[in-house]
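J.: Just below sit the structures, each encoded as structure tokens.
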Structure I
Amino acid sequence: MRLRPIPAACIGFLAMLVGDTLSNAQTDFERAPIHYLTAEVNDPVSQLASKLVDGCVSLNYDPVHGYLPAVLKVLDVPISSQTLVFSKTSLQLNRISPRRPRALYFNDDIYVGYCQRGDVLEFATTDAAQGATFYTLKQDEEASALFVRDRGQCLSCHASNRTQNVPGYLVRSVFADRAGQAILGSGTFTTDHKSPFEQRWGGWYVTGSHGRMRHMGNTLFVDNSSDSHDLESGANMVSLEGIVSTEPYLSPHSDLVALMVLEHQTQMHNAIAAANYETRAALHQSFEMNKLLEREEGYISDSANRRIDAVADRVLKYLLMCEEYELEDSVSGTSDFAREFEARGIRDSKGRSLRDFDLKTRLFKYPCSYLIYNAAFDGLPEEAKSRIASKLSDVVEGRDQSPDFKHLSTSMRAEILEILTTTKPELVLKNRDIRRN
């Protein structure tokens with residue numbers, strides 16, 4: 001279906017700081033072979049949009065939260081994933097403050113943003129071919145429920161080196177003042193599973209326990225002076241009572257474990273999308289050169305092979321949680337997020353899943369991202385996916401003992417291999433067949 005272009009400024013969906021310059025790469029996204037702004041997409045939100053237009057699905061309007069409860073249910077986004085961000089970002093920045101944070105909900109493919117008294121719900125979702133796509137849904141009972149797709153304005157924040165130079169997602173940590181404005185002179189952080197704990201979640205509320213470690217969440221900062229950056233007051237909060245009213249939200253939590261998963265997931269999606277884009281671009285350029293140089297059809301140049309190999313390496317390292325920050329104490333959340341997240345896992349014959357948490361020294365018990373099962377990973381061009389599979393096999397079967405993977409013990413490698421052999425045999429077994437041939 002065709003969706004109307006968004007008529008407003010960049011959604012800035014996960015960005016913790018607005019005003020980035022538009023990536024120079026955006027013009028490349030608009031051309032062959034990507035065609036980001038015009039290509040058909042088949043992401044979960046576009047599928048729902050089509051069903052709404054066809055009358056196959058309807059959304060009930062809640063007098064307090066608008067379409068939020070209905071859309072979370074139909075898109076299978078758990079309420080337990082709720083996190084609250086109070087820094088002034090996104091299309092509706094005037095609706096956001098430490099007193100009225102924006103709520104964010106997510107599953108493996110979809111991110112939904114909600115503001116109190118907001119004009120729209122904000123959506124970012126992953127298309128297997130095109131990566132991150134952005135939408136809004138007007139919070140108006142009198143109007144028809146209609147998703148509006150962004151046509152490039154969101155890329156001013158969501159296509160830069162912070163998103164691995166593709167349309168993507170990011171979690172930002174800032175020093176936010178009493179109004180929720182970022183104190184830019186103090187610096188900002190783009191955070192993921194590699195980030196030191198003390199750099200995370202500035203401008204976010206955080207509920208959970210984390211022992212002696214400290215983070216930037218739950219804290220308002222006065223000025224640029226490092227002396228004013230007291231992280232003690234925001235530590236180990238299991239409730240936001242007395243800090244901010246959570247009554248207007250679907251949940252009283254801004255779960256610590258959900259935030260940690262969110263950080264990993266956003267950049268894992270970006271790594272996959274970057275591999276997708278770079279592989280398609282490398283092959284396109286190589287095949288165009290074949291015509292000019294009268295080479296055989298389908299020939300892949302050495303340059304293209306090097307480019308594809310490089311992005312396959314980046315996906316592999318992120319997939320296997322390389323350089324993950326080692327937790328100095330155990331962490332736990334306050335909602336049902338961890339339990340519900342694990343329950344969604346595909347399990348092997350021994351009951352193991354890549355979604356099982358550790359939360360003592362690292363995020364996951366088996367350091368291999370659950371997004372290996374995602375449609376975006378499966379949608380990678382075969383030239384990239386086969387290389388990732390081969391490199392992954394070298395690591396988990398013990399042939400690759402390079403320093404990048406020193407965090408993986410022999411037993412961890414064996415466990416990951418056993419889990420994947422049972423739960424994603426098409427990847428593991430196909431790679432073994434290729435090796436034998």
Structure II
Amino acid sequence: MHKKVLFIPFGVGLAHIGRLISIAKELRNNGVEIIFGVGGDAPKLLKKEKINFMLLPELDKRTCEKTFKQNNWSVFTRRSIEKFVKAEIELIKTLKPDLIVFDNRPTIKIAAKILKVPVISVTNVDTTRYYDFSKVKIPHRTYLGKFLPPSVVSFFDKEEAQKILKKIGPKLVQAYFLKELFKFNLVLASYKQRPMWSPYDLYTGDLTLLSDLPEFRPVKHLPKSMKLVGPIFWNGTNNLPKWSKEIEQKKDIVYVTASGTGNAKLFLKTLSFFEGTSFTVVATTGNTLQPGKVKVKYSNLYLTDFLPGQWIMSRAKVVVFPGGNSTAYQALTYGVPQIGTPLHLDQEDNVNQLVRLGTAIYISPKTIDRENFLNALGRIVVDPQFQKNCDKFKTIMSKYQASISSAKEIMSFLEKNETKKKKQ
């Protein structure tokens with residue numbers, strides 16, 4: 001049974017691209033023909049992985065980053081949706097895939113619906129209606145902190161305030177995204193297609209693979225069309241910098257990453273805090289800035305753009321990051337305590353979970369300085385409970401083989417779809 005699967009990730013940052021790369025490689029090992037439709041940051045990563053791709057339009061990275069950091073998720077316009085859908089339709093007609101697997105690129109739902117191609121979504125629990133908010137802390141600091149003083153923002157950390165947020169928060173989020181759904185439905189109507197009724201429909205497929213750990217992001221009442229497969233993340237490039245051999249002899253390594261969609265000023269500021277300390281700092285710029293633009297220099301700083309996740313996480317004592325999902329799960333996989341400095345609600349939600357699990361310390365980028373940062377770092381290194389909690393989740397994470405499980409779910413879907421076609 002020769003099958004062709006088209007992968008289409010949201011191409012800004014690393015997480016969504018990386019997840020699909022991990023799954024695609026497993027499918028390729030099973031004899032499935034794979035090809036990506038991408039733009040943005042994806043092409044250079046796919047070239048490194050030697051995976052075939054065709055270009056699609058993508059949102060402007062700087063605009064997305066600026067918008068997300070303002071906790072504004074309204075990144076699509078009707079014009080951009082129309083442009084994306086038109087290009088996606090042309091690509092699907094050219095490639096004639098048996099299946100499309102997408103990760104947080106909602107326009108593909110329209111293109112696939114028009115051409116009647118089945119779709120599988122890879123996403124997180126928080127983009128579905130099945131996130132159990134009753135068991136988590138509702139993120140608010142990165143949003144309210146823009147308008148209110150710290151004393152007022154901290155009020156919403158209290159139990160009574162959280163009870164109110166847990167009741168109204170999910171409804172407010174859905175109401176906000178209804179505005180987004182309206183733009184997508186206008187485009188659907190132009191193709192004489194029926195509308196979608198929930199904003200969550202933009203991120204779900206005929207089958208939806210949830211890349212989460214239930215202990216990290218609790219779920220409730222999952223339907224059969226949704227499978228909790230566990231965390232999927234890309235381990236990064238296989239290339240090591242020239243200085244990698246020096247690291248083998250180092251102790252007290254702190255891994256600082258700007259991540260795929262970090263903040264250059266915060267990253268550089270954080271690096272400066274280590275000057276004069278005994279820590280060995282290994283830092284990656286990711287897609288946030290070029291290594292050559294880092295002017296912070298000291299003898300115990302080792303800098304590059306990307307590193308293999310397994311290589312650095314297995315050597316790090318602490319990881320410092322904005323709170324991206326992939327890095328969070330990498331840290332839990334390798335049992336590394338974390339310091340999170342979230343820039344927007346999604347990252348804040350991730351860091352909140354790590355704090356709840358007892359593996360991390362949260363520091364607001366708005367109030368971060370050398371003193372409170374080094375105090376947090378000292379605490380996380382000295383207090384053994386952080387490492388004990390990390391070791392616990394390292395054991396839990398070792399039970400998951402999410403890329404393999406996802407590939408199996410996709411193969412099963414393809415087989416069932418083939419049987420269904422033959423019966424028709």
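J.: Compute mean count of other Cβ atoms within 10 Å over residues 128-135 for each of I, II and report the one that scores greatest.
T.: I
J.: Check the numbers for volume of the Cα convex hull per residue in Å³ across I, II and tell me which is largest.
T.: Largest value of volume of the Cα convex hull per residue in Å³: I.
J.: Turning to a different aspect of this structure: Here helix-only ellipticity at 222 nm (-39500 (n - 2.57) for each DSSP H run of 4 or more, over all residues; to 500) has been calculated and equals -9500, so which of I, II was it run on?
T.: I
J.: With FRET efficiency 1/(1 + (r/R0)^6) of positions 296 and 320 (r between Cβ atoms, R0 = 30 Å, to 0.05) derived from the coordinates and found to be 1.00, which of I, II does the value describe?
T.: Matching structure: II.
J.: Identify which of structures I, II gives the largest calculated value of Cα Rg over 2.2 N^0.38 Å, for residues 40-151 alone.
T.: Largest calculated value belongs to II.
No value in this document is a laboratory result; all are computed from the given coordinates. Since the model is a prediction, treat every value here as computed from it, not as a measurement. Cβ atoms are built from the backbone, for glycine too; each structure is taken alone.
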